[in-house]
Structure P
Amino acid sequence: MADSIEIDPANGPVRGRICPPGSKSLTNRALVCAALAEGVSTLRGALHSEDTEVMIAGLQALGIGIEVADQGEILRIVGSGGVIPAEQADLWVANSGTTMRFLTAVATLGQGTYRLDGIKRMRERPIGDLTDALRQLGAEVRCESAGQCPPVVVDGHGLAGGAANMRGDISSQFLSSLLMAAPCARQAVSVRIEGELVSVPYVAMTLQVMNSFGVDAEATDSYRKIVVPSSSSYQGCDYRIEPDASAASYFLAAAAVTGGEVTIEGLGRDSLQGDVAFADCLEQMGCDVRFDSRSITVVGRPLAGIEVDMNAISDTVQTLAVVALFAKGPTLIRNVGHIRHKETDRLAALANELRKLGAQVIENRDGLEIVPGELQAAAIETYNDHRMAMSFALAGLGTPGVVILDPGCVAKTYPRYFEDLSSLLGSDV
């Protein structure tokens, strides 16, 4: 892909229907459960992207048999029955946080030495809350970088199980990774969360995927304590992946900022993914929103700024922040301090790039206040963060001269994003 892309403004209200690619979160969770299952699983509608490629490569390096078909949308996994076949592996996770966290826990089930590493930014993303919890369950895990950051080395001898306490305020992926490995421990696993648990819908998603593969965990209503019984085990199955709800947010936002109408196919109110609630944010801002069993439609109306807690749907913070540029009055996004630990410090990056577009931005410890101004041309830095590129492309729908730098970073989760956006607009982006 080119070093930069200039976004053509929309000629009018954006109208259309689109089905985004499969969910990254569901694809990588289903891959882990299938890899640890007894028997063969088939995943349909899987996402083909950098994040899923490194997950597949990592599992293959651990000795799991995976066949890829239909341009990556169908995956056939020969489960290991909770046993890691490889006795040694060097796992490269690039910039995939899910792969780093999930495979760290999976590697503790092996009998050997496993090392996980990634790009420079990955070596800046703390993983100590996960490694501490795994050690409480009998694993030998250590971090090689300062601040309890990767690379991570696992000296595997199986996971004993038992009880562990874990902080919940940095990333829900730490809890998800431990839970997915838990059915393969030698005894029941009980996890108690200390403090606030961020991104709760992603933990609910993890438990639902585990259930589809035959494991029932017991969780309190607030997910403060979760128990995975020792008698449970994953069973191979045929599993269909939903379209990605985080990716859907960009197209729903396109309807909002242009006064158009866009329908997302394959997602509804009962989706496993909490990010479908992004549509509710647009409704609060003034849009008309319709949920059907297998579709979500947003009709753009005059937008007003809102105050919103986005902790549960933090992957859509960047999308809403760009929509705020088109609203009347300020928008306050709060309780998302944990997104500073993502592919980049997303709050700082958002503040920098929104200001280039003419907004006044107050950056708080856990959120942003955005006061829209007159939109102006700008070259947008993306910080090797796929969501920066995809969300800020929406600003270009409303004003000429918006240039997205390093657009190729979208390959992390949505390689065809700009092509699909162009198709929806009916023009070349």
Structure Q
Amino acid sequence: MSESPTRHRWLAILGVGEEGVEGLSAGARTVLSRADWVIGGERHLALLRALIPGQRTPWPSPLRDAAELIRPRRGQSVVVLASGDPFDYGVGSQLASAFPADEMLCIPAPSAFSLACARLGWTRQEIKTLSLCGRPISSLVRALQPGQRIIALSADATTPAAVAGCLREHGFGRSRLHVLECMGGPRERILEGRANDFAGEDVQPLNVVAIEVQADPGARIIPLACGLDDALFEHDGQITKREIRALTLSALAPRAGELLWDVGCGSGSVSIEWLMRHDANRAIAIDANGERVRQAARNALSLGTPNLLAVEGAAPEVFGDLPAPDAIFLGGGARAPSLIEASWRALRPGGRIVANAVVLETEGALLAAQREFGGRLCRLSVERLDSVGRYHAFRPAMTVTQWCAQKK
């Protein structure tokens, strides 16, 4: 193992708590006192005003412009002020994507998650953490499992009431909420109550919401397995049914951080379940029917995967504007050889393609694709119990032919 060369660490990121100067270590105080330029939120700049010797600048809006504001000062002594642990849902990851890690020095303070666990006596590794800053409240939905403990960063004073409303809407009104305000500072306070009774009045803007999830009878609990009940999706009949969907997800073989194209997405059920497999997964749902695109987007919000990108357009014409996928599902229109060929070309090396057929014309296209690109073909059949007069019998659904191949 070789030792990497050390660069000048000109960019310091200091984690700041509500206690301000008193919470800084001796090393952090020294770094701050020697800074040529300090950038941070108005609150942090005010808390540390006594230690800032030179120029100070508030964060730009939007925050993503911060790196470009910092870049011209490369080599100077620059200090960035951030809340708590800058690499825990903080600005640290944004700066790390713009500057080499060996040019940065990070001195974190305890994160809001760590402080909340300390106040509540919760074990950090056993809780689900998420941020609702700049994200829809529906991001919470998938985490609502009975007995789960959740800590969420709030966007502002309205977030706790919105969280309580989401819990009530999905049948988790009995869940216990803890709203922890201004932790570590003189205004620290904890508000507690059931979601059913929580009005969210007189809440400080700086807060986190901790949830002890309890389900009401009939709560809308999203299972962790593939093949969600079709009734969970809004659809017009164009949906990959749950049993076939489970097998389709198995064939697509999701891996963390990968991108799926769901072509002819219909309700978006396949791409939504792809996103559920890992928080880092990405998916683009594509359909020429605008109402189905909007339907897929609504389903994504309802089921807690708001990061689904829904694109209206005809395939393969829209492919050129999209990032290269790691996997493609052809749920509609696979009978066109040109679509299969364009999809195959778009795949990254090592990527997987899965296509389902229920009509002979599409089945013929999949047979031709298997001969040209390899892979495997299989037939999937499902029979469901149904009534026949006063009796019962299994009624077969339409058989599905599935082609699955991996690009070398």
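Can you tell which of P, Q yields 0.05 when FRET efficiency 1/(1 + (r/R0)^6) of positions 54 and 318 (r between Cβ atoms, R0 = 30 Å, to 0.05) is derived from it?
Q
One of P, Q was used to compute relative contact order in percent (Cα under 8 Å, 6 or more apart), and the answer was 18. Which one was it?
This value belongs to structure P.
If volume of the Cα convex hull per residue in Å³ computes to 119, which of P, Q did it come from?
Working: P: 119; Q: 191.
This figure was derived from P.
Read-outs: derived from the displayed coordinates by stated rules, not from any lab. Small disclaimer: the values here were computed from a predicted structure and weren't measured. Cβ atoms are built from the backbone, for glycine too; each structure is taken alone.
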